[in-house]
Every structure is written in structure tokens, then in C-alpha cells.
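Visitor: So, here come the structures, one by one.
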Structure 1
């Protein structure tokens, strides 16, 4: 029995692939990863990997993406023909749509994992996706809110939480900062520049706050320029960091920034990795009102709109009046529910795979 995991990005852009790799490895199920290295990265993969190499930036015009996508499709198809896989796990809807006719040969022997809202609003894409989903053995989402944009059917939730956060007792409760200034940290690839600039505008040079921008990305230069031009003394940039440095920044946070706005289906419906980081490390998380993140983070999320001119005062009052014992209890309850839901989905995945031992 061998499982093929299909993704169309680097492992760095597919952290959720690790959940499947970990699940299959723990259950002694042979697996291989078929992926697309679009950025020329050197990455460690704990299982055999078949890598398609062709540069393709996310920002490239859609027309320029067509031929590389077709070449990637041909690469995956060749690998599926010689791989002798009993079951497939298709990561995201894009490869599912690209390979819809190929997947027909695996009718009832594949799962589709949906982590983002992509082109579901485009009717031809939606029609092809419906066909791929109809023939799948399992349909899995990282956020239940995605189901509102997908064809009707049974979907299982597989939270985008890393295997390291499996055992809740390994992290002791940590008191929130008693420092005079509240530490708001943006951790990760820098994007959503407009939202971050709103944060600068609201609490830049406010002595009650310190803002940390930890990471790199296309928006870094603009944020640095605005911070310098406005002479914000309470904003620090640390640049790119190594994976094992992320925990340090999380532990040094009082509030994790995840207020990405609500101007797209993705930010309205998705559940960010930072949701689980916040609950795991007992940190408050700043999210945008009326989003799936706001609903999921009830009890440890802060939903003060960045457009509110009283944002700084409201955040300060929220933080200083926090019922900390109840806050810890809410984080623990959330992580316990995530653990139970993931374990149930893992059982369903394993059952689906083991039904096809050919």
C-alpha cells in the first residue's frame, strides 16, 4: 500500500503537508510526495519526493501561468502512471482541477484537501471542481467556513495545526506581559500591508504599545519607509527568521497580529495558523470582525476594527481588564476541541486509505 501526496508548491508554502506525512508515518503507511519547486528552494522532506522544477512567481500574470501549469500537470500524470499508488491525497483545489480527468482513474481512491479560497467564484472552475469532489472518497477542509463556497457534500475538518502542538501538556501556562507596554507582533511573511499601516496609524508612537514586525516579504520595504518617515519610535523590524526562531517571537508577544481585513473570500473564510499559535501559547490574537477567524477565536481573539479611531484605547482596556483564568481555560478548551476534531478526521482518512490496499 502506497499513498501519493500531490501539491503544487514548495513544502514551505504547504505546511499542512506535514500533517499528512506525520499521520502516514505514524501508521507505517508508505507515502511519496509529488510537488512543484517554484522558488528554487533546498528543503528537507522526510519521505521520497518527486519534484517538478520550474520558476513561477505567485505575482505572475495568469496568462503566463498556463503553460507552466500544463507542464506541471504532465509531470504529475507521468508520476501517477508509474507510482502504483493505492490512494492519493490532493492538496488544494488547483491540482484537483488540473488533474480532474487523471483523477477519474482513481475514482473513490483519493482525498481533496482544501486550504484556501481560489477560483471557486469562477463558474467553469467550480463545475470542474464539483466533478473532482464528486469522485473523491474524502473531502477535507481546514476551515468549516469554506463549505459555504463549495458544492454541497460531506466535508471533514482537518485543522492546520502542526504536529508539534499535539500534546497540550507540553506548554505551561504563561502569564501575559506585566510590562508597561503591550507587545503586538506580526510574525510571518509580510503581506496585508494596508492593514498593518492602519495599526501603525492607530498606535504608532503610543507609549502603551510596542510593535514588532518579524519576517520578510514584498511589503517589508513599504512598512519600513512609512515607519521611518513617520518617525515611529515604537516599531521594530527584525527581518527574516529561521523556523526554530518563531517560538521565541510568539513567547515575546502579548497580542499576535492577524487582522487581515475582510475584502476577499480567503481572509473572510480561512483559519490562519496563528489561530492555533495564539491558543497554544496563551496569547491574545487581533482579528478582523465578521470573519471565520473572529468566530473561531471567541474568548481569546480581539475584534476591534482598525478603522476605529478609538482602537488604541479599546485594545488597552480589553488587555488590562482580561479575566486571565478564564482566558487560559478558553485556550485550553479550544485546543482540546481542535485535537479531538483532528483525531476524528485522521481516523476517517486512515479508514479510507486502508480500504484500498492494492
Structure 2
């Protein structure tokens, strides 16, 4: 599942917000709480940025106790937002681009729960097309926030539940290699990776396997092994694997069926398996060993019995012994995923 629970997405509302300019070339100036404006714009940005948690607060975090105090009502939102923004301004390295730092307090459909979003957002000069006296005119807007996902420089989403902010957070950083954060942002939040690349890679591999097993009927010749190999080949060239890359690789492994209904079903299954693996929205470079295409070992006997298995399984789940002319294969498995009778082919 993603960081959001289903009921939270359906009922998410921006209750409070405060904005500060973060630029180390200028003094920090505390700002008052801002009335909630453009709620749907910011709500959509928060939903699209939220990914499954890969980081957790450490015991040294200063952000977590501040958010907990706001959630408990021990610290006012305005004062707490100013403290969070000033601490971010102090952490902001000089070579970083300036931007606007937002603190949002959000409500959900779960009683007592609060979500906090901290966002450093680009602001840019844009030109707006407008009408004046029946003529088209262009008007420059010096500070504007745009929908482009890349305009969000840094993002953190934390949940207050049962009287405290939970340890796991959704955090992303445009300036770091996903899913890592830049040192100064990780230090500011007081977080560390709670899931390493090996765990994420294994979950990705499991999501591939379970996806293809579930859509076996849509795979050419129902050959899951070959489809897995095609999908891994497609992903190996990616510097970072995103959810969209994963879905595209599943379609590639299934030889990109032409029927729109079939493609939609494959995509639905793929995204559901990503959610089950807690990989929704997570971008990372997998361990190359996971995406290695494993050689296959094939055996065909005089009795027309065929066996095919990954080469490295020989001596593990597959054992081969020989007594004179007789060869014995023993296969041990925790689960049989296919036990089928093929139809007789006629010419």
C-alpha cells in the first residue's frame, strides 16, 4: 500500500497552512499562518508526491517532537510552523536554490488522525495569457507554483495517530538519488532509511513474479519464465525504476497485447502487486543481481519428459543423481503454481 490509506485519500482536507521563503542570502522572517487557499491544487500535489515509506524518524529527530506537540495541542500550529521553517532555513545549504517552504496540517476521515506535510516548492517566473479590453495580453507573474511534479524540491509526510507522530514517513528529495535524501534534508528531518536497497529489490522481484503468475493466461504460451526474462531485460537499462517502468515492463513481458481490456487488466494487476509489496510511488535503482536474467537448464528424456528450471536451482530445489544408466531428478518445492494438462494439438 502507499503511505495513504484508502479512506485518507477520499477524505483528505487541508485544514491549516503556513508559508516561508527559504533563502540563506536573506534573513529569516517569521510569517503568520495563511488562510487555506487553492486547497485542491495543494491536496493534489500532496497525494501525487506521497509514496510508500522508506524512511523513519530517529531518536535524534527534532521535527518529530515538534509535530507531535502540534498534534497534541501543546504547541500552536503557527508557532510550530515557524519553528519548523526556521530550522529548515538554518539547515539550508548556500548552494541550494531558494524556494517556498510549506507546512500543511491535514485532516482525514479517521477520527483523531492528523497528517503533516512539509514541502519545499520551487517558485518561478511565468507568463500568463489574459484578456484586456478585448485583446490578448501577456502578464508576468514573478512568483508562481506550477503543477509539474519536479517543482517539488523536497517532501515529507508524517501521520499523527494515537497521541504521537508515527515513526515511518514518506520522504523524497529531488536533489538526491531516489530513494535517498540529501544529507542536509535527512539531517533536518532526523530520518534514516528503514528499508535498504536489498529489501526493496527483493520486493520488486516478488512483485514481478506474482504479477506474471496472476496474468499467466495473457502471457504468450503461458511461459512465465520467459516473460520474467523479457521484463527484467526491459528494466536493466533504467537508471532508476519507477512504478510506471514496472508496469511497462510487465506489459513488455506479456508481449504488449493489442486488446485494450487485456492491457488494462494487466496494469491493474501490476499496480496492485506494487501496492502489496509496499512499493507504491517508490523509485530506486535495484540491485543488478535481482534483474539478472538467469540461465535456464533444459532436460528432455527418451520417454519425452521435459524439464526446465533456473540453472542455479540445480543442487538446491532440484537434485540430480545417476545410478548406471538411470538418471533421477528430485524436485522439492514449497508450492506448486501450475499443475495443468495441455490440450492435444492437432494438425
Structure 3
């Protein structure tokens, strides 16, 4: 039996709401030379039954079940089963466009120096309603520059050379919510990278993706990944190869000061809140913004906190909670009086109180 060119890998744990549509988007690819590896890692809903049902009908699907574990460990288990030259990452709540694999494989075959690539996405909400297209930088040099600050790939669009994945040891389990960023930083030290400008995937935005705890883990992981890269660049031992859990205390020991951690956490949380507002999940966005404001922030920038109060004000106004909205706006002014002088319309657009023109 000939080995497939591409191994598509999906890991699943309690994702039955969108899982069938995600699976069908892979099975409907115009590129046909692939195997589809699905690994369930502890589902208690119908996810396993859905995957097994499709596997019984399509021989390209290889279904496996492993005990519950952290996401990067589950991804490693799935990727280790792949027999293809390429590994295509797919998430169980997203939808591939029909030509995704075709476009990505063609690019990789024509650019052998590229070890990792992704593509543009169309944001959709829980019902599949389009929320607009989003793209990252496409050229290697620009991607490398952006990588120093944040992840410039939509991970479920990523296609990897298997040799690139194995050469860096795969995902590292300690980077629970930033395992993709850490992997990409390590791969681009050995290979070039790229992003297609074409939209190749519908990227689902829904409240289940975000929480304050997950945001905390992502912030810790992102800062640790950046620090880890700096160690390697200096020729120093990468202590994160043996780290089991990334904590604020560990980052402090390594020299990442509390102010950097706090400001990064608030900044990334604000970005998440904007994503939720864009997807129409305003209740979840409001809950997260309010919870964030209850934090005991010492080092966060005043403009960040004022902006959060303004966001809460706008969301409450939209819900008809006018007195609470006014109080939130007043808190923003108390934190940073300069907000009185900022242009109002761009802010109203961002929180959805006026339409784009």
C-alpha cells in the first residue's frame, strides 16, 4: 500500500457541536492523496461516536483513542501516526475550503526550502455567518519579524514538512495554550516559512474558545516561548525542554518581570474580547471584560484599563443598561481623563454601536 503524501491530523475532546462539518470539509478536498488521522483524547460527549461513524464509511480515516491529556500531547500522538511527507493541522470546530490541501501542497512542492506554511482565513460565528477575512504576513522575512512578538499563523491552516516537525521534537507539553507559537518559533530557526494570501479555512469564533484561565496560560506560554527562543539564539541551554508547568514564578526567576507579564496579559485579553465582539458573542465579551477589570492590576497601562471600561460601557449600552453604561464610561474618564479627547466614532464602530460606512 502506497503511503499518502499528506497526513491530516485532528484531535478531538468534547467537540461534537461542529465536528461532523469539520470532518466532511476534509473528506471533500479536491486534493485526494491524504490520510485523515483523528485522535480522541477523552471525550465524554458524542465526538468519539461521530468520528467512528465516519471512519466506518471512509477508509482514509484512521481513528485512535488515547487517555485524556493536554492538547499538545494529543497533537503529538496524532502527528506520530502520520505516514505522509506533510502534516496538515486541522481543528475540530473549523471548516476547510475545498482547495486548501491542493493549494498548500502545490506551494510546498514548488518551495522545498519552506518547512511550515499557513493561509488566510474567513472568520465565522457559531452559525457559520461570515465575519470577514483575516490574513497574516505572507513572506518569510516579514513573518520572522512578526514572530518575535506574536504568532503569525492560523494554526488549523498550517501544513508542515514531517521532517521539520520531527527535527524539533514536535510540540512541547508545557506550552499548553501556546504550543503552536512555540513550535513555529523552533521550526523557523531551521526552515523558511510562508502564508498563502488565499483564504483556505473558515475559522470558527465562539465563546468555548476563550476563558480567563486559558488566556492566562496563553500569555505565560507566549512569553516563555519568546524567552526560550532568546536562550537558543544566545547558545544557552533551553530550560523549557524539561519544564512541566510554566508559571509566573518561573518566568520571574528567568528574568521576565511582572510588569511585562501583566501588560501582555491585558493586551492579549483585550484582543480576545475584540474577537468575541466581532463574532457577535457580546455577552461572553462583556463577562470577560468585567472579570478582567476585577483583577488587581499594578503594572497595566492606564490606557488599557480605560479602554476596557469604555468597552464595557459600549456593550452595556447596547444591552439597554444605560445607567451602568454611563458609570463604566465615567470610570474610564477617572482612570485616564484624556479619553474625553479621543475621537468617538472609531471607538463606537469597534464595539458595534455604529455600522462601518
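Each reported figure results from applying straightforward, stated rules to the coordinates on display, with no laboratory input. Just so you know, these numbers come straight off a predicted model, no measurement behind them. Cβ atoms are built from the backbone, for glycine too; each structure is taken alone.
Visitor: From which structure (1, 2, 3) was helix-only ellipticity at 222 nm (-39500 (n - 2.57) for each DSSP H run of 4 or more, over all residues; to 500) calculated, if the value obtained is -9500? If you can, show how the numbers build up before the last one.
Guide: Working: 1: -12000; 2: -9500; 3: -14000.
Comparing all candidates, it corresponds to 2.
Visitor: Quick one: FRET efficiency 1/(1 + (r/R0)^6) of positions 111 and 335 (r between Cβ atoms, R0 = 41 Å, to 0.05) came out at 0.50 when computed from one of 1, 2, 3, so which one is it?
Guide: On the way: 1: 0.95; 2: 0.50; 3: 0.25.
Only structure 2 yields this read-out.
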